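What follows is a set of structures to go through.
FYI, it's all coordinate maths here, none of it is from the lab. Owing to the predicted nature of the structure, the values given are computational and were not obtained by experimental measurement. Cβ atoms are built from the backbone, for glycine too; each structure is taken alone.
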Structure I
Amino acid sequence: MKKEFYSKTEVINYVWQYSRHHGELLSYCEIAREESGNGHAALIFLFNLTENIFKDRLENYDASLHDIISTLKDEGIITHKEHDFLNEHDDSIRKLRNLLAHANLSKYNLTFIEDDKEIYYPLTENETCLKLFDIISDILFNLMLRIVSVNFEKPLEISLDEKIDNVEIKIKEFTPEELMGFKGIDVSTVSDWHTLSETDRYRFAENASDVKGVSAIAEGLMDSQHLTRQLF
């Protein structure tokens, strides 16, 4: 049976027939996204389940995710483009999964071009994780379905290369000094800044108030009051 793409509801129903456990975990991804709005939880569920289904397909639970994805490509189970999307690029799914699991997320931002401007979305923010989940989850759901459908009487043919071509994910790393600068704070004015550990500097930058934002609000209020006095 050939179809370009399956809805998440269709994927869950098909996968549930293959494995109730995996079908329920797919449902939890959607519950975390749609009902609780927890982007971090939704992504962690999604990445863990993707890895588990990949390893289940090869019946190899001890290999690294990198090696599992490479084997899936070598055996013709996934395409070259799918392999690169999952494994090879600096902004691959495996890289994103590793960041969420092992990295100081304060360092990293997703970058998108909006209105010809580069906009940064910190990975520490829930809204960023929701945005990322919405970008990649349909592809990963369908990829998992195609892999488990090998066990169906009639395996499903799902083409994902075109969908992958339309995904643009870029990760950018910033220093704590850059993050402070974005908020309008000169680190030279912060006492003992350079005696802080890197982790503490990132924490400080993340918790600091956005001086530029507060200033813009204040200026807007002042302009509004000035306009009101002119009118009355």
Structure II
Amino acid sequence: MMQLYSYYRSSSSYRVRIALNHKGLGYNYHGIHLLKNGGEQHTPEYKALNPQEQVPTLIDGPFSLTQSMAIMEYLEEKYPQPPLLPKDLEQRAYVRQLSLISVADIHPLNNLKVLTHLMDEFRISQEQKTAWYHKWIRQGFDAMEKLLNRSPFRTGSYCCGDQITMADMCLVPQVYNARRYELSMDTWPIISSIEHNCLKLKTFLDASPEHQPDTPEDHRAPFLKGHASNG
């Protein structure tokens, strides 16, 4: 069985968990707490698995892989059904385009290590940190909303028709972050609708931060309290 090293609130881990669930692939969960004891991702044991000292890390037999997009593409090629990408060439490019807005443009600027650096090195306030966080989400979501609105491929409940794709898996964790930082989603009705539709699905719900083995008790969904297990 595959091994996933993850942190419950990590956006990159979140999107990989959705992909694994979508494909019905079982895995053992290993929680890596990014804040406890200075960050468990910095331990020698974990650095041996992931030299970047980040999550997620996926172990599939003798093969080890980091970087969420690489992991999702690997899963798509090794376990093609059900797919993460459409069959049509243009639709696949469109889905990758939307995915990268979340993964390459918004998320890196709002990642924990960037926020920590801003606070430690430049002594920004909590208000400035929140303003920084909101700025990059707004910029990314503004562009994504326009792309979704004008796309001939957005004809259903999700980013690309009625097929769950990689774009939805990258978008939902980013919306989670926006809500966590109390950013109103009213400006982006299409994105909000897609998130709402995705969160009706067990694939997404089971991958959510509230439902993970390493989720703290006070962040856990009510029906999971008392049922946590360590992977």
Quiz item: To which of I, II does the computed value 1.3 (distance in nm of label points 7 Å out along Cα→Cβ at positions 112 and 176) belong?
Solution: II
Practice problem: Of the structures I, II, report the one carrying the highest value of distance in nm of label points 7 Å out along Cα→Cβ at positions 120 and 208. | Solution: II
Quiz prompt | Of the structures I, II, the one that -14000 was derived from, the read-out being helix-only ellipticity at 222 nm (-39500 (n - 2.57) for each DSSP H run of 4 or more, over all residues; to 500) | solution = II
Quiz prompt | Highest-scoring label, criterion being Cα Rg over 2.2 N^0.38 Å, for residues 144-191 alone, among I, II | solution = I
Quiz item: Where is volume of the Cα convex hull per residue in Å³ largest, in which of I, II?
Solution: I
Practice problem: Name the one structure among I, II that distance in nm of label points 7 Å out along Cα→Cβ at positions 40 and 64 of 1.7 was derived from. | Solution: II
